[in-house]
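Quick heads-up: structures coming right below.
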Structure I
Amino acid sequence: MSIPQRRLPYCSFLLRLSVVALLGAVASAQAAEPLRIGVPVGLSGANSVIAPAVVQASQLAADEINAAGGILGRQVVLEIADDASSAVGAQKAYDTLVFQKKVDAVIAMETSAARNAALPIINRGKVPYIYSSFYEGRSCNRWMHVNGWVPEQQVAPIVDHFMKERGVKTFFLVGSDYAFGRGMLKFTREYIEKQGGKVVGEEYLPMDGTDWTPIVSKIRSAQPGALISSTAGGSPNVGLAKQIRAAGLSMPYGNLAIDEGTARTMGDTAAGMYMSASYLTSIDNAQNHKFLAALKAKFGDQAKTANDLSEPQYEGFYLYKAAVEQAGGMDAQKIVAALSQVSFDGPRGVVKMDRQRHAALTMRLGQVQQDGSIKILQTFENVDPGAQCPDLK
């Protein structure tokens with residue numbers, strides 16, 4: 001039976017109402033759907049000493065953001081995966097996060113080996129990626145931004161102090177045999193030689209190596225004025241420092257990979273060690289006091305020492321939130337573009353990843369005390385990361 005002509009407008013009106021209601025229901029469902037952020041981290045392997053603090057920083061950031069209404073009204077859900085501190089482990093973790101969990105973004109403190117293995121997966125998945133670890137520099141990818149320091153920001157404070165304040169002329173370099181260790185020490189050697197110093201030895205041990213005895217013997221024979229190391233964070237730091245201490249070597253020791261949390265766990269072993277960091281718990285500003293109090297309130301006696309690897313992880317969540325809000329939605333390309341424009345005023349001060357997807361950072365030269373705390377010897381404001389990714393569009 002045909003519908004009378006006079007009723008067509010009413011039917012059309014009902015149809016339009018149904019479509020609007022359906023679209024509204026879909027929009028509401030999408031708004032209520034959680035925003036998933038992947039956190040691959042070395043729960044096992046070399047970074048397992050550091051990982052708990054990184055996980056806590058991620059959990060704190062997510063809780064704070066959710067309590068304030070989420071990101072564009074969506075609650076943040078963490079998807080934490082063990083990358084085993086390795087390339088193989090990272091491939092498995094990222095495959096799971098990107099293609100199974102379908103995360104909206106990745107915020108990760110990882111070894112350089114893990115990062116390099118993950119980037120092809122990030123490319124295929126087209127996922128915004130904030131790398132929150134200090135590293136050897138010049139890793140460039142259209143989906144990645146970095147809020148950790150690079151050699152141009154971290155090496156000079158230690159080398160300059162040794163040469164100008166301690167009168168050091170010769171150096172011995174020790175590292176883990178992978179991208180970070182070799183990249184950091186390549187830059188360090190070049191900087192030392194540029195300043196008129198001399199490198200009298202350079203040795204490496206595999207990331208999973210534990211016996212530093214042959215290298216310690218070479219250090220003793222070379223009798224350098226100072227030792228500088230760049231190992232995988234966590235357990236390699238501890239092992240090398242213990243064996244240097246046990247050998248009775250007492251020359252000035254600068255560690256390019258130590259974090260405050262690891263230093264505190266080492267007790268007397270780390271005492272006297274020099275480090276250069278963008279974050280230390282002794283930073284005296286309102287944002288840092290609030291951050292430390294929030295960690296204590298959430299985790300109590302289980303709270304891990306905040307450090308130069310966990311604080312940038314916390315900060316990364318707020319930078320991502322700001323980018324999503326500036327982009328006005330979940331378009332990945334717009335979010336990535338916004339990451340170069342937004343900033344966050346946090347425990348380290350204002351951080352903005354606008355220097356070729358890296359950030360100018362205030363660096364602190366510190367020395368580990370007997371109780372594991374870090375005494376700040378000198379502060380360097382807004383140190384530029386230099387040319388990192390000039391060709392990246």
Structure II
Amino acid sequence: MSGFISLSVPNFGEKEAAYAAEAITSGWVSTSGAKVSEFEEALAAYVGMPRAVAANSGTSSLHLAAMAAGIRRGDEVIVPTLTFIAAVNPLTRYVGAEPIFIGCNDTLCIDPDAVEDFCANHCTLKEDGLYNNKTGARVRALGVVHVFGNMADMPRLLDIARRYKLILIEDATEALGTRYTAGPLAGKAAGTMGDIGCYSFNGNKIMTTGAGGFVVSNHADWAEHAKHLSTQAKADMLQFLHDEVGYNYRMTNVQACLGLAQLERLEGFVETKKARYDQYKAALDGVHGLRILPFKEESDGVRSNHWFYSLYLKDSGLDRDTVIAKLQEQGIQTRPVWALINEQADYPKNEAYALEKAQDYRKYIVNLPCSTNLTEQDCERVIAAVKNL
């Protein structure tokens with residue numbers, strides 16, 4: 001058997017090593033240093049925003065976004081149930097709010113029809129906002145996750161948010177590089193269309209700083225507030241005076257150096273992701289009842305980053321966990337999609353709607369290896385193993 005094929009690992013090279021060494025030899029290795037500001041400027045330019053605020057993780061970025069947006073105890077936030085739990089905890093529990101879970105459509109992203117139905121038929125729109133008929137609480141925000149880099153239906157979701165007076169928070173932690181190429185939002189990148197958006201540079205993302213994140217916002221004061229909160233809310237740097245509760249959510253200079261190097265390579269990573277996805281799709285889609293779930297493509301007016309690939313087993317007769325175990329035995333790492341958040345500890349008491357597709361995809365998806373350094377030969381080995389299950 002050839003070497004182990006990981007699910008998704010970093011792709012570092014000489015450039016990353018050289019940039020990180022520059023920070024180390026300069027002595028600026030902590031949360032001060034010019035490279036953090038340089039990375040903020042470069043990332044903002046890449047996604048087409050006036051400013052980006054660096055943070056130490058995608059999770060802390062979402063927490064900053066929730067606080068900057070003014071979500072507070074007693075509020076409710078509409079969120080997807082099919083996503084990683086870090087997309088929900090910071091927007092709800094971290095700030096004392098409650099989630100309302102909504103299922104997905106076939107993009108795996110939150111279903112706009114279900115969001116519309118909840119707002120129209122389970123809530124009352126008043127002059128100061130939307131109120132949940134069941135709880136009486138104000139529904140303050142809508143959290144949208146671009147799952148696996150697939151663009152959510154932003155024209156619909158933005159319209160719903162506007163009509164029902166909801167703050168729209170975009171979780172683009174998996175979607176750096178995804179953007180609209182046509183239609184009313186042409187040129188807009190995932191994460192930049194709502195009120196505030198977040199990115200992640202965790203080790204398995206399309207580009208990584210080991211750990212890290214970013215906040216961008218269409219409200220300049222929200223971005224400024226996020227920056228203030230991320231740096232311990234210092235009102236007077238010399239005298240150590242703090243005007244509110246702040247957090248140590250800053251990115252280090254070494255991480256920023258890695259990010260600058262990775263950002264220079266990002267478009268190449270996107271090309272590789274698309275090539276390996278096309279390879280899987282050509283070889284496996286429709287074979288023995290298997291499907292490779294689609295991404296929105298150029299024909300849909302979207303350039304996707306194709307971050308994570310989903311093998312769908314429903315019509316194949318194969319069992320998800322058995323497939324994962326058999327591939328593991330052959331040195332191929334895969335995983336199921338996340339357990340639904342409305343079923344996780346502390347969340348079953350919260351409202352949940354339109355879960356059928358999310359439950360189906362949870363049961364039948366296996367994520368295949370998708371690293372940006374996955375070779376064509378490695379991909380062929382995975383394909384052969386899947387065909388022989």
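Of structures I, II, the largest value of mean projected area of the Cα convex hull in nm² belongs to I.
Comparing volume of the Cα convex hull per residue in Å³, for residues 133-284 alone across structures I, II, the highest value is found for II. Out of I, II, which one gives -13500 for helix-only ellipticity at 222 nm (-39500 (n - 2.57) for each DSSP H run of 4 or more, over all residues; to 500) as computed from the coordinates? Considering all the candidates, the number was obtained from I.
Here Rg and Dmax of the Cα atoms in Å, for residues 61-228 alone was derived from just one of the structures I, II, and that gives 14.9, 45; the source is II. Quick check: 1.4 is what I get for distance in nm of label points 7 Å out along Cα→Cβ at positions 93 and 213, calculated from one of I, II. Which structure matches? Only one of I, II returns 1.4 for distance in nm of label points 7 Å out along Cα→Cβ at positions 93 and 213, namely II. I have 23 for relative contact order in percent (Cα under 8 Å, 6 or more apart), calculated from one of the structures I, II. Which structure is it? The structure behind it is II. Which of I, II yields 20.0 for mean count of other Cβ atoms within 10 Å over residues 309-316, as computed? For mean count of other Cβ atoms within 10 Å over residues 309-316, the value 20.0 is produced by structure II.
Where does the value 23.0 come from, among I, II, when mean count of other Cβ atoms within 10 Å over residues 45-52 is the thing being computed? Source structure for this number: I.
Thinking of I, II, which structure, once mean count of other Cβ atoms within 10 Å over residues 181-188 is computed, gives back 13.4? Computed on structure II.
Values in this text are rule-based calculations from the coordinates and carry no lab data. Keep in mind it's a predicted model, so treat the numbers as computed, not measured. Cβ atoms are built from the backbone, for glycine too; each structure is taken alone.
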